[in-house]
1. If log10 I(q)/I(0) by the Debye sum over Cα atoms at q = 0.18, 0.20, 0.26, 0.28 Å⁻¹, for residues 71-110 alone is calculated from each of I, II, which structure is the one that comes out at -0.39, -0.49, -0.79, -0.90?
2. When relative contact order in percent (Cα under 8 Å, 6 or more apart) is calculated, the result is 30; to which of the structures I, II does this value belong?
3. State the single structure among I, II that was used to calculate semi-axes √(5λ) of the Cα gyration tensor in Å, giving 36, 17, 12.
4. Could you tell me which structure in I, II was used to calculate distance in nm of label points 7 Å out along Cα→Cβ at positions 15 and 103 as 3.2?
5. Work out which structure the value -9500 belongs to, where helix-only ellipticity at 222 nm (-39500 (n - 2.57) for each DSSP H run of 4 or more, over all residues; to 500) was derived from one of I, II.
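Every read-out reported here was derived from the displayed coordinates using simple, explicitly stated rules and does not represent laboratory data. In this text the structure is predicted, and so the values were computed from the model without any measurement. Cβ atoms are built from the backbone, for glycine too; each structure is taken alone.
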Structure I
Amino acid sequence: MNDFAVDTNILMYLYDSDNPNKRSTSESLLASTPSVSAQVVSEFLNVTKRLQKLHKRDILEKCTKALRYCKITPTDHNVLDRAMFLLNRYDFQMFDSIIVAAALESQCQILYSEDLQHRQVIDGKLTIINPFL
């Protein structure tokens, strides 16, 4: 069981030279082997491709390096069912519902995210924390 999961924005700051404090925080979080949903992996690849305009091999290499020690949670039927429940209950965006559901399926206690409501508790089990506040 991993104690925490990270959202896509945490990964994006790994390569942000304009925000050294956020970069340092992201590096520390990734060094602690978080859970990462398959949805986050897809978003990270997509955003990196769009923003950094790298060759596809370089993008995949960057992703592999960043996530080398992370537990990647697949998007299976349990995650999708839970995401539907969360979408209805909390009115999350669709992809955020999948990320939160994957964190719950991985039995995480914390989801680090800059995009979701800081300190919101989901189903009494998962707390969303913005690590940059």
Structure II
Amino acid sequence: MAAVQTQAQEVRAQAKWVHSSARKARLVTDLIRGRSVPEARTILAFSQRAVAKDVEKVLRSAVANAESRPDLLWNGDDLIVVTAYADEGPTLKRWRARARGRAAKIFKRTCHITVVLAPADIERTGN
């Protein structure tokens, strides 16, 4: 007999090709993972890192996705950040002129930021 797995309802938002390296974005996403939405917004508002604005936009989008779905009837302040991560995106390769006719590589890195929200009362296992 096959086990039936019920997938917990969750809402996600993703920003692709954000002009920041994934390493820098991971420092910010690690701060908000597992926190409630109001707490995560406060952390992002007072973060000194520039990529925190991009992460905050993704968080706002995920909350808007949750509130706009008619089948869920979720309030944005009652949600928690189940998952927040930044994957590496495509890297733009550029060249910069250097001394004595040489050239140096410049890597303009990008990342994809994902935020997943779920209600706070759902017990999460395996994370």
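1. Label of the originating structure: I.
2. I
3. The read-out was computed on structure II.
4. Answer for the origin of the read-out: II.
5. Computing helix-only ellipticity at 222 nm (-39500 (n - 2.57) for each DSSP H run of 4 or more, over all residues; to 500) on every structure in I, II gives -9500 only for II.
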